[in-house]
Structure 1
């Protein structure tokens, strides 16, 4: 029950992330990468045993791979606190750090969903 509530909350968080990316110059790919875990989290909240483990695992692989392409440009460029000083994107380094960490959040939650689903299949 607690996991279903967390799934619902994460679905809302990912829906918000997708929504705020509609004004991004490359909106389709960012909306898609947040909409996929939103739908997956909503599915897991609604039917915890009704989804295949490999769907969240696939989303996690995509998000981790994408974060890995951003990491060389982002890591060590901005202090963590600077990412939260303002709502707007002040510079490219802050934007890339936020993007990378957003992708890592997607990957982490999708790994949780995949592991929970796999654990539920084993006796």
Structure 2
């Protein structure tokens, strides 16, 4: 497994959040180095995976994300994931692997200020 997906699972294991059995996982991004290995590892761990790419309609991505237990975003599209992608029940886990810049400052795929109060756990970018 490539380094970034390995790091994602290491992080989830450290926080005891790596039990994918019976869970739904939205993986946003299908790169050979990050997205595909993440999806395959989630499947190996018993998760039901929805793998989205740039051809997946935006409304479908939002629907998939709102019904998923985990959202793993690795698109590099700054602030792609906002409050429309999450439920209000504070049970979802978001892993933000994406990276970009706004006004010279590093940011991720997730608009964290909009979703932080609605989810159970997340990985901040940067950090």
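A short reminder: the numbers here are calculations on the coordinates, not readings from a lab. Keep in mind that this is a model prediction, so the values were computed, not measured. Cβ atoms are built from the backbone, for glycine too; each structure is taken alone.
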_Among 1, 2, considering only FRET efficiency 1/(1 + (r/R0)^6) of positions 4 and 68 (r between Cβ atoms, R0 = 35 Å, to 0.05), which has the greatest calculated value?_
2
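I have 15.1 for Kirkwood radius over Cα pairs in Å, calculated from one of the structures 1, 2. Which structure is it?
Working: 1: 15.1; 2: 14.3.
Only one of 1, 2 returns 15.1 for Kirkwood radius over Cα pairs in Å, namely 1.
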*Where does the value 21 come from, among 1, 2, when relative contact order in percent (Cα under 8 Å, 6 or more apart) is the thing being computed?*
2
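Can you say which of 1, 2 returns -7500 when helix-only ellipticity at 222 nm (-39500 (n - 2.57) for each DSSP H run of 4 or more, over all residues; to 500) is computed?
Working: 1: -25500; 2: -7500.
Computing helix-only ellipticity at 222 nm (-39500 (n - 2.57) for each DSSP H run of 4 or more, over all residues; to 500) on every structure in 1, 2 gives -7500 only for 2.
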